[in-house]
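Engineer: These are the structures, in structure tokens.
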Structure I
Amino acid sequence: MKDSSFLKTVKYNCDISDARDNGIYSICTLVLKLRNLYKWENGLEPWQEPDSPVFLDWIAAKEEYWETIQEKPLLQIPINGKNVDPFQLPKINGYLSSDNQVYGAGYGRSMKAVFFIAKVLEDRMVEGCPTLILGEEKARELSSPFAMLQDGVIYIRKEPLRFFFWDQIQEIKPSCKIAMQQALSCYGLIKDGCDLDRKKLIDVFDTIIDQELEIFIYHEVGESQKNSLDSDVLKKIISAFPASALELVARAVKDILADTHPKGLLGHILAREKKSSLGFYVSFLDGMRKLLCPEIIEASKQFWGNGDWSLIEKARLESRRKNGEIGTKFQDMCSRLDRGESSEEVRVWAEKNVLAPLGLHAPAREEGVT
């Protein structure tokens with residue numbers, strides 16, 4: 001790193017983001033993210049668990065530190081004696097380019113600020129999208145999304161991806177167990193019919209990451225294509241209804257439309273008939289995404305029995321059609337906001353026309369409360 005003050009400032013902005021917005025997570029999710037942040041800070045592998053008393057003391061110290069900075073503003077980034085806005089990526093990356101490092105900044109779930117600095121391992125062009133595969137990270141915040149699309153560039157962060165994969169494999173829900181077993185069987189990791197060979201998993205873990213990271217690249221390729229719910233629509237929904245059921249549905253619909261685009265994740269899997277990637281994809285579906293694409297889950301159950309890829313293609317098309325219709329409703333919501341309808345009026349319309357048809361109901365509000 002060229003300048004220690006540069007790195008120190010980026011790390012401080014990561015801390016500010018965590019201090020401000022760690023409350024967007026449930027307690028269980030926050031503990032998981034803190035555990036992985038601790039492992040990263042201390043150079044532990046995903047399968048190496050911290051000593052509990054030490055980890056708990058670290059959490060307590062982290063939370064005390066957050067309390068002292070949560071009201072502080074983000075700092076400008078010092079570059080060659082000048083201060084640069086932390087979201088000015090071209091200027092900052094121009095400064096880092098000779099060191100083979102890349103700086104990332106943006107907004108994630110519930111508009112939590114995301115910052116990182118990582119080493120560039122590989123520079124690809126995928127379906128016309130510049131794609132950077134990133135390795136060792138010098139700075140990161142709590143959420144650490146491992147796949148991002150910014151200004152037409154795809155970023156795949158291998159360090160957070162390794163933690164994600166390990167956690168998903170270890171904590172897979174029973175409803176997704178068959179899909180995960182099918183994926184792991186492709187790597188010879190299931191023994192005695194259903195048991196995971198944990199030692200072998202550690203041995204081949206990075207091979208799995210290298211073989212499967214393309215599914216995340218092609219998710220972002222799908223994001224880059226024309227869909228009925230794009231980033232501009234999503235940003236308006238989040239701004240008007242932050243941390244709401246509408247935000248969760250909108251994010252899930254946007255993801256599914258990216259995955260079901262002909263050039264997206266499922267199109268990539270189908271073109272290569274890659275069973276391991278299908279198994280991982282289905283097992284990673286959770287929460288709202290799982291609710292919104294039951295066709296894909298059901299088709300995969302049949303597929304494991306007969307290997308008929310046409311079932312997956314039919315499910316992809318049907319899921320894209322249904323979620324495209326929901327995406328159009330979100331476009332309508334944005335149009336209503338643009339025409340001057342109040343957030344409350346649009347919320348009422350959305351609860352009736354978006355949430356209710358999905359079997360979702362917003363919590364009752366007292367009269368006069370918005």
Structure II
Amino acid sequence: MEIFKGKTHHDFVGNLPKFSVFSGALVLATILLVTFKGLNFGIEFAGGSEALAAFTQPTPVDDIRAVTNEVGLDQPEIVRYGFQDEGRYFIRSRTRSLLAPAEIDKVKAAVVAKHGEPKIWDASDETGEQIRVRFETTVTKDELQASAAESGIAGITVGVQSQGANPIYLLQMPSIRQRLAVAFKAKFGETFREIERMESVGSAVGSQMREQGALSLLYAMLGILLYVAFRFDARFGPGAIVSLLHDVTITVGAFALFGWEFNLQIVAALLAILGYSVNDTVVIYDRIREISNNSTGKTMGQIINQAINECMSRTIITSAVTLVSVLAILIFGGAVTRGFAAAMTIGMISGVYSTIAIAASVTMVIDRYFAKNASAAPAAKPAGAARP
């Protein structure tokens with residue numbers, strides 16, 4: 001199927017300086033944005049909490065947000081989950097714990113007053129909601145439960161971490177899940193069913209996940225570099241990698257510019273963008289190789305222009321069809337998938353541009369470099385090196 005009648009003869013290679021300036025400006029802007037403004041990391045990377053609250057009927061989001069604000073969640077984000085009539089909502093916040101240090105001190109004072117100073121009092125849990133306690137003397141679980149309750153803080157439970165003459169107990173302080181459930185029950189009564197799921201991510205885990213996300217992108221690009229270099233030759237690999245770096249950078253720059261949440265969904269979208277972009281690039285590279293094998297007397301620039309022009313209809317058709325699907329998710333998919341669809345939309349547009357403007361052009365520059373070195377090699381031999 002062809003969109004254009006007859007062959008097109010656009011001089012893409014001739015516009016390489018303009019493409020280079022434009023792309024360089026976008027990449028530089030992204031670097032500045034990420035450096036000085038930063039990314040709006042989601043709870044997977046920055047730490048925080050995510051709860052899935054279930055109601056028996058649809059509930060106004062503003063009413064849910066009012067309750068979460070009263071509980072003390074930091075800038076809670078409320079997103080409808082599932083079908084309209086399900087009454088299920090995601091509650092996301094940067095808050096990892098609602099427990100104040102004064103509450104921990106109050107519990108310790110009540111425990112010390114009843115049982116004396118414990119041998120172990122470890123409240124180093126990142127959320128502060130779990131405290132390890134051990135005594136020199138024998139203290140039963142029920143006794144510790146009773147003394148903790150005297151602090152006046154409701155919802156404290158006691159568990160056993162290790163048995164023995166002097167066991168190690170775990171004091172479980174009131175969690176975000178418990179506080180939300182109590183607050184929703186008080187506000188909505190029987191309309192509130194339960195907190196179906198609760199997840200919390202600490203800052204240390206978030207940092208580790210950021211590192212793993214970056215490594216996944218790096219490994220993907222290294223794998224693509226090896227694949228392109230093996231399937232074609234060393235001249236083509238750098239162009240593919242530069243174009244992929246361009247696509248990822250531009251997509252990340254858009255998220256930094258608009259302050260959209262950057263989470264694991266976006267990392268998945270970036271990996272999908274890498275696959276989509278390299279597929280388009282490989283098609284152009286295949287056409288370049290075919291023309292090179294069947295033509296003589298043409299420069300690499302002329303071959304690249306011919307290859308891109310001949311693949312123009314295919315590129316537009318496949319990209320447009322895929323873009324329609326992604327736009328449908330962006331418009332109708334709801335808030336949960338909006339970030340993923342936005343990243344895919346930007347990455348796909350950038351991928352088409354980078355295949356035409358960057359990948360093939362970098363290949364031409366590499367080819368000229370190899371040709372220059374090859375022509376200079378014979379002249380570099382010393383005069384006395386001739387065979388006798």
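Engineer: One of I, II was used to compute distance in nm of label points 7 Å out along Cα→Cβ at positions 12 and 300, and the result was 1.6. Which label is that?
Structural biologist: Label of the originating structure: II.
Engineer: Here's a follow-up. Work out Rg/Rh (Cα atoms, Kirkwood Rh) for each of structures I, II, then name the structure with the largest result.
Structural biologist: Answer by largest value of Rg/Rh (Cα atoms, Kirkwood Rh): II.
Engineer: Of the structures I, II, report the one carrying the highest value of FRET efficiency 1/(1 + (r/R0)^6) of positions 180 and 244 (r between Cβ atoms, R0 = 35 Å, to 0.05).
Structural biologist: I
Engineer: Which of I, II yields 66 for percent of Cα pairs over 14 Å apart, for residues 140-211 alone, as computed?
Structural biologist: Comparing all candidates, it corresponds to I.
Engineer: Of the structures labelled I, II, which one yields 22 when relative contact order in percent (Cα under 8 Å, 6 or more apart) is computed from its coordinates?
Structural biologist: Among I, II, the structure yielding 22 for relative contact order in percent (Cα under 8 Å, 6 or more apart) is II.
Engineer: Follow-up. If FRET efficiency 1/(1 + (r/R0)^6) of positions 60 and 164 (r between Cβ atoms, R0 = 35 Å, to 0.05) is calculated from each of I, II, which structure is the one that comes out at 0.10?
Structural biologist: II
Read the figures in this text as sums done on the coordinates, not as results from a lab. Worth saying up front: this structure is predicted, and the values here are computed from it rather than measured. Cβ atoms are built from the backbone, for glycine too; each structure is taken alone.
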